[in-house]
Structure 1
Amino acid sequence: MLAMPVVWDERCRLHEPGAEIFVGVRTPGTETPDRADALLAALGEPVLAEPHDDVALLAVHDATLVEFLASAWSEWEASGLAEDPGQDRVVPYVFSHEKLGARREPVATWARPGYFAYDTMTLIGPGTWEAARAAVDVALTAVDLVQAGAQHAYALCRPPGHHACRAAYGGSCYLNNAAVAAESMRRAGRSVAVLDIDAHHGNGTQEIFWRRPDILVASVHVDPGAGWFPHFLGFADETGEGANLNLPLPPGAGDEEWLEAVRRAAEWVGTADGLVVSLGVDAATSDPESPLEVSAAGFHEAGRIISEMGIPVVFVQEGGYDLETLGPLVLEVLRGVESAG
């Protein structure tokens, strides 16, 4: 049994993407409610999240994005689009690319998603907003527990968040749970860092804190230059205001290379007195969504490395898509944390 609290909200089940549109083809969704079931089965009885106001949320996200996400499905449904074959989810068809020089939010219901979304994979359905907002409450409740004296707390956030930017959503992420948690910790008087060990670069977290030297951000991930999402971001020369560190790894990297990068990242953020870990386990050998080859023992050791930093930690769930190993691998990280405590 884990000693650290596991925080959860039943509303996080409400988001059902239905599908993804990948290179123009409708394929089954990967970030589905059964991910939460797999995690709960492995981690045991949770602490229920408490509702929180929007102060920390609106400090890291533009109000226009939050307002769009809150109303996107109801507007889509009211327009009659949801009744059309293949239109049972909100999906963009045209994008407000920066090279267009677009400055105004469009009026048409079917155009508005492309003003805020940056991919076609991240669909919005009838429960998406409720689940995404609940995930924020989960992360903030975990922060509350740490602020009240817990050394570590785990936030079972679903949908995940680290690809969500200040004013844009994508990568199966809508609101950036880790960024909200970091902002909340900072407002409580801590110097804060975010350590992202998901297999994919936390481009949203990087963008949100790009000009914020008060919050350090480090990410260990597969090299986007090798053809992996998010493709355009996550390179080693992206340093922001000197408070951003990217450690991209080549496809096929296993425990040795990955753990060395985790150690480097932990040392780099070690001056903080509060830490948010974007905890994805899709770097696992068994996971279909990345080419990294990290073992269960590697994840356990990563937990030990993080624990030895000796600072309070909020773990925020990100990726991990092999349902058989998702829960056990997250448990390995958290047991690694507690074994060093």
Structure 2
Amino acid sequence: MKTSNGVKKKYKAIVIGCGWIGAEEKDYPKTIQPATHAGAYKSHPRIELAGLVDVNPRKLSTAQKFFPGTPSFNSAKEMFKKIKPDIVSIATPTNSHSQLVQLAAQFKTKAIICEKPISNSLKEAKKMIKACQNNKSLLFINHQRRFDPLMQEWRNKVKNGLIGNILQASCYYYNGLLNNGTHCIDLLRFFLGEISWVQATTNSKTSISKNDKNVDALIGFKNNARVTIQSLSKNYGFLNFYFYGTKGRITLKNLGYEVEYKKLIKNKYYKNRYQLSKSIKQEGRPRSFMKPMVNHIISCLEGKKRPVSRGIDGLAVLKILAALRKSAENKGAIIKI
């Protein structure tokens, strides 16, 4: 979008929540920066980082050191009274998402990017979606890998039959079902479509939080693919996916930074048997997932793209997470979605 004099419009962005993912850019390696909402906005030529908000004075003070000169507020409502942002990031604890998203929608914010999971409850998530619809605000959920061009490219290859019909898949996550497990479920939906049922058990050996226990599970998809998800301890920092189809396998490795493809070929030792090729096609490297998020938001605001990670996608993931927890609480009962 350009102004009347032909210059591309700049958008005002605000970050509410200045913790780890909101504004603490120093905690991330240079290879993946910008890695925070504030860092992504500050580094983008078409964004003005117009304000930082946090109720915690210490976090706000730290954020000001990383982003000097940026106006700061300890109240989101007070910020909205003084600034009319085009884009607002909600990077606060999950229990505050609903209230803050509804507030941003009330002030007619054009685009709202909310951290995952969308909410702690399905009821509150639905309120968020409705508020944004009523106020014509675009609601995005920051399942980061959906915005990444490489992930989108390989997802399309899978959808177009590169590895044939998906038979089985497996994936690994760490540090809580509601924390990193939500990325796992969302990316499975992104690649494989809708889920029909789940069956889960709690894994006490890998869980580190009583409020967000890890589960191991079997998941059935509407396309008849079956997927296992397995949890690892926090120190692993491991998020890998293995998709097996009738024509080959792709692997999303190293937190999703790398993609590996192997074709299914005839086994030279056994007649009518097949194996994965020794030759590997591999793409990807460590990079910022936040930068393409901002690019995508701008494209959606200007009508060039449709949102790939909407509020309703966040709600769908939350339903799956709730079903997994319910199954685990009921000794591995199959829960239909």
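Here Cα extents along the principal axes in Å was derived from just one of the structures 1, 2, and that gives 72, 49, 37; the source is 2.
Looking at structures 1, 2, which one was mean projected area of the Cα convex hull in nm², for residues 98-161 alone calculated from, given that it came out as 6.6? Going through each structure in turn, the value belongs to 1. Hey, FRET efficiency 1/(1 + (r/R0)^6) of positions 10 and 314 (r between Cβ atoms, R0 = 30 Å, to 0.05) derived from one of 1, 2 reads 0.60; which structure? Going through each structure in turn, the value belongs to 2. Among the shown structures 1, 2, from which was the value 12.4 of mean count of other Cβ atoms within 10 Å over residues 26-33 calculated? The value was obtained from structure 2. When FRET efficiency 1/(1 + (r/R0)^6) of positions 18 and 146 (r between Cβ atoms, R0 = 25 Å, to 0.05) is computed for each of 1, 2, the one that comes out at 0.55 is 2.
Here mean count of other Cβ atoms within 10 Å over residues 50-57 is compared for structures 1, 2. The highest value is that of 2.
Rule-based calculations on the coordinates, nothing more; no lab input. Bear in mind that the values here come from a model prediction, so they are computed numbers and not experimental data. Cβ atoms are built from the backbone, for glycine too; each structure is taken alone.
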